[in-house]
Structure I
């Protein structure tokens, strides 16, 4: 999905996915590259998607740990600047993602 929440929603609509009866399974890389990783992550959480931790989620967790361990003194590099918009719940969700389902 790579942070493309609008395209993700459009794809689910085009596939006629009924979120009340369908479990969406995401195989990693929910975040990064696209225009709105925070909204994408939150939408995945909202619809109760099952997800695994991909390399991009792992990179984000490393970035979050680095940012907060430096007492927010060092800003993340540009491509990860959006992580400052993550809530504690968002970070916990990422951290709890399994590597396999």
Structure II
């Protein structure tokens, strides 16, 4: 999910999806698209990313990464994202209780 419509390509405006926010509020998503994230080791391309302007920050879910062909695993204070060949394309260090992939 992203709050930045400009991050998305191949935008689909025909969707209607409800998302429950962390505070319990339910918001409507009426657009989705594809997002490309450049990392030091390669590109991450994720399809079906919802556009939700009320988000505080962008969110990538583990199931969404798996549906898009990526592997995700956690070890100690790190989250690793692997491509379809098992090669590491992102290593994200945990800060407080979250993993932030800046893009």
Checklist entry - Taking distance in nm of label points 7 Å out along Cα→Cβ at positions 33 and 57 for each of I, II, which is largest? => result II
Item to check | helix-only ellipticity at 222 nm (-39500 (n - 2.57) for each DSSP H run of 4 or more, over all residues; to 500) from the coordinates reads -1500; which among I, II | outcome: II
Checklist outcome for this item: Taking Cα Rg over 2.2 N^0.38 Å, for residues 25-64 alone for each of I, II, the highest value is that of structure II
Checklist outcome for this item: The value 13.8, 46 for Rg and Dmax of the Cα atoms in Å, derived from one of I, II, belongs to structure I
Checklist entry - Ranked by relative contact order in percent (Cα under 8 Å, 6 or more apart), which of I, II sits at the highest value? => result I
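The numbers here are math on the coordinates, done by the rules we state, and not lab data. If you're wondering where the values come from, they're calculated on a predicted model, not measured in any experiment. Cβ atoms are built from the backbone, for glycine too; each structure is taken alone.
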